[in-house]
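Okay, got some structures for you below.
Only the coordinates and a few stated rules stand behind these numbers; no lab work does. Predicted model only: the values in this text are computed from it and were never measured.
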Structure P
Amino acid sequence: MTETALTVHQTTRPYGFPAAEHFAFVESAVPAPGPGTALVENLYWSVDPYHREMMDGEFALNAPLEGRTLGRVVASRTPALREGEIVFHRRGWRTHCVVTPDEAHTVPRFDGVPLRARLGILGGTGLTAYVGLTRIAELREGQDVFVSAAAGGVGTATGRLARLMGAGRLIGSTGSAAKAAYLTGHVGYDEVFDYRAGPPAELLAKAAPDGIDLYMDNVGGEHLEAAISSLREYGRIVRIGTIAQYNSTGTPHVLRNLPDIVEKSLRMEGFLVRDYREVQEELYEFVVPHLQSGRVTLDETVSEGFGSIVDAFLGMLRGENRGKVIVRAAGADV
């Protein structure tokens, strides 16, 4: 273990798209665990779109940022966290941290499944997709699904899970032809359009001329309006995120077809995945056998070294990733 710890602080609030100068790497001595705590050396960090929303006010300035993280206990003063264990916690964006048993828990290991999957399809990303499909939308076999930001972490997980659940046609939107080809060639989508090629309403109508039953919304704005027009009677909209507005400085897109929600008896519902932690074991039972058999593979962009975490975050906001964005510590071998 090194003798120096690094943390990432947010130093200023961004207006519009954030940049590297909104962050600072801060060096300090590795902290020592006190009674009832343990020192964790972090191995994998999750980079998520919700961090952008928190930069506008929820993250304290000049303090370590939070985030989902996997690490190894290297010194412990509590029997609840034993040295050598791999734990999950949310005190991320730092190389080392001191945690209590309430802040960290040992992660299950599954033969043949990489540990980092616990931050992707087996973690909050996959749980978001699973809860959205099963608890909010109540997807039924044969129903047609449209997913925006389909090449992101939640979008790829949604495509994989919906296919396993027997969905009908899977339609996605993404920001490049290369990503569209990946989604149809590897993830299981039937039709994917590049939203930069024209108005989303026209592109979706062409991709799904007979309509859709369910929209998994990671974007909002024009995509949401397009989906409302394409949804069949009694269709459902699951609101997950509004990434189209995270960096916008202009007036949000005004939905012009809200009456359709009444006329077609549509249902729109949002949720926070933290309210569904009891579903985690069910997710494991459903997905792990498919990971072990190879039917499901990991969709991820892995960045090497803690020093790359800010660049990985900014790249994700620019849409440079394919699948879940994860930062791996130099030399991590678990």
Structure Q
Amino acid sequence: MSFSPPSDKAMVPFVSVENMMHLIHHVGIEKFLCELTDVIEDDFRRWESFDKTPRIASHSRQGVIELMPTSDGAVYSFKYVNGHPRNTIEGLQTVTAFGLLAEVSTGYPVLISEMTMLTALRTAATSAMAARNLAPSGARTMAIIGNGAQAEFQALAMKAVCGIETIKLYDIDPRATEKTRRNLAGSGLEVIGCCSPQAAIERAEIITTCTADKQFATILTDNMIGAGIHINAIGGDCPGKTELHRDILLRSDTFVEFAPQTRIEGEIQQMPADFPVTELWRVVSGEAAGRCNPQQITLFDSVGFAIEDFSALRFVRARLAGTDLCQNLDIIADPDDPRDLFGMLQRCRQ
């Protein structure tokens, strides 16, 4: 007995790593980052329409595996992501990820995508969005402390969105700095490798920390931070992992994505439970002040939040229109009679 082919709803578009890379180049990486930054900022403006919960984490001695869900009432998304800092010893990525969009009305998926590459882009775009709202006006020099997989994305996002012209690099592994310099050649940025964190942050108006070790660390000490600086602290993203001395937080106005999650995972895990923070969506929507004066130290204590992944996935879905940069996966059982799933199985055997 024959059976009908799957309906359109049963065929879910899938973006592979290869197609994601082709899509980025099709759009242009700096344009991709600019447009993605705007989409994330648009979703921050409607922050209150989203379901919000701290990510669901499974911790081990080796790392962490997390699920990051959210919904705006019409579309649902989640991301699966890990963080295993010692993976690089085995030649593996520290972070891998994939994600899904679904329509709330039926529960059917409408997109599945790789998100290892996309997470790097959305993290950089979120940093650039924060800097656009918090960094000193006219900032042109940024220091990047930690020159791993995220460094080039951060540099290009800050160039494209915020007008950064000079990038100063430091990593405990000189090979990482050289890799970043090589990858940014021809980008239009002046790229300077430095022999110490102090040298990297000298004359920088923006400092980005993106180290990977899963431990309490002091990448920046209080005496290193002068007035008027904006800090993007993006390396701390789980309990027991920080990059900044707590005294820096005492001198800074601190901005976060979702405070209940950041108090567990971010730099502010070092601080009392009532340590004052401002959720960034309130600045973006005009409900709260960002940078108020040239001497102010602003800190974006970023751990990554599910709404940013929602934004990235919906941006990719829109950008796929008119391209062939996805493939349809037959992953939803689609019987002719929705009550007869077993009959569909039987007909396949015949």
Structure R
Amino acid sequence: MPGESLRAFIHALPKAELHVHLVGSAGVDTVLALARRHPEAGVPADRAELEQFFEFRDFDHFLKVYWAVQSMLKDRRDIRALVIGLAAELARQNVRYAEVTVTPYNHLLDGMPGDELLTGLVEGRAVARAEHNVELAWCFDIPGEKGVRAGRETAVFALRERPDGLVGFGLGGPEIGVGRAQFEPFFTAAREAGLHSVPHAGETSGPATIWSAVHDLGAERIGHGTSCTADPALLAWLAEHRIPVEVCPTSNVRTRQVPSIAAHPVRRMLDHGLVVTLNTDDPPMFGATLEGEYLAVATSLGLRAAEVARLAKNAVAASFLEDAAKAAMAAEIDQVVASGTGAEA
């Protein structure tokens, strides 16, 4: 499929994103507004300076930018700005639905009142739907590096407040030295309350972390899961049980988990029948877009139009949308394929 035709086809597909972090979604325009509102944070409030600050160089620089953004989130207006900025960018790429990871414990630890966080999410979600035709849902995740206390308080906050749109319960942060099993009681409570288990696993560690996420945390999807291809038994198990994998190719390259898109294990995942979904993780900080992920993977693997459409349908099927909404999006994807866009592939 020629490049421009492929780009047009990917854009035309109605898409869902299942792995994107709210703080990590902050683009230059959003950060510029936050910097002008909170000059005490020391983040450049001049566009040219900010764009230079925001040019991703390495993982340490990513962390610097991430925590700079985090430091400027003080109240509902800031959270609302983040949500609306994300929705606008998703709409630009014809992304209709996203499950957005929010880490309440970090915001509460920084002194933001819980009701400010929740109000910002609620107001931003309403604007996303009304002005951008983007439906947002939330995954509240535990920052694993902060330990069991963070797990307990995240679960208490999620189950006590239970805002509209909260569908998932996750676990992020470093994996090495942060065992999944210690968070089992909090995932059990969340699942019993009707939330879906979506922990990160196998991004920076081996297959054992993924096995633990499945057995100890009842994972219904795996965040990243990059190392699953190192264990044939795990590959077979994930395929048999239809456990979707939230693959974030550009993120994995930028954090040096894989050397390139061409070397990414997504090819083996697909070959072994896994339910692969494509996602951005922390898009502007990694220089990623969801359309760009589709384009990079499709180009690298030489995918046909029908195979690209299957990736889009995987994300819809793996989402926690209601069945009627899933069916409508899947039908629209089929219509795009049938319309002839990219048919020469």
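A few points about this structure:
- Which of P, Q, R yields -16000 [helix-only ellipticity at 222 nm (-39500 (n - 2.57) for each DSSP H run of 4 or more, over all residues; to 500), calculated]: R
- With Cα Rg over 2.2 N^0.38 Å, for residues 106-185 alone derived as 1.14, matching label from P, Q, R: P
- Rg and Dmax of the Cα atoms in Å from the coordinates reads 19.1, 55; which among P, Q, R: R
- Of the structures P, Q, R, the one that 38, 36, 19 was derived from, the read-out being Cα extents along the principal axes in Å, for residues 34-113 alone: P
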